[in-house]
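Listed after this line are the structures, all set down as structure tokens.
Each value in this text was obtained by applying a stated rule to the coordinates, not by laboratory testing. Computed from a predicted structure; not experimentally measured.
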Structure I
Amino acid sequence: MIILYCIAEHKVIRHNELKRCLGTISFKTLSIMLKELEKDGLIERTEYPQIPPKVEYSLSERGISLIPVLDTMCRWGEENRR
């Protein structure tokens, strides 16, 4: 969920920028999560053929449609915190 929020906030973000945004996540864990989100159709990965390689991540239409649902879940959690 936090990965989707970071990507939504930046619109387009590179791997290292996303890692800085998240803080304590390892490089390997972030890579695995990004691959899963891409496989699920929630994010899009754009690779540019240059040296050094450049890869950017953005939300897909499906990912964008999920943000209001996540917002609602966060609000519910805040309202029902004990």
Structure II
Amino acid sequence: MKPHPATTAVPLCQLRPGTSGRVCVLQGDDDFCQRVREMGFGESTLVTKVSGNTTILCQVNGTRIALSHGAAQNILVAEIAGSH
């Protein structure tokens, strides 16, 4: 049996640059969750962290998007093995 995705998820800001993950959980209030979904960070979306620690640059659906560290902490992803 596979573990629940949220149990193996880490905040997007903790991925190493060049690593991909699949969005598992969006944390935060309804406005935040709706805003990041509209930006392309819906549950099950593939995201790659490009760079950054304070400002996180990532790629979603072919578009590069910059997020604050706080926002990236609230997007939990399951790292895709071998993506680095």
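Just checking, which of I, II has the largest value of relative contact order in percent (Cα under 8 Å, 6 or more apart)?
Going through I, II one by one, relative contact order in percent (Cα under 8 Å, 6 or more apart) peaks for structure II.
From I, II, which structure was helix-only ellipticity at 222 nm (-39500 (n - 2.57) for each DSSP H run of 4 or more, over all residues; to 500) = -5000 calculated on?
II
Once Rg/Rh (Cα atoms, Kirkwood Rh) is calculated for all of I, II, which comes out largest?
Checked I, II; max of Rg/Rh (Cα atoms, Kirkwood Rh) sits with I.
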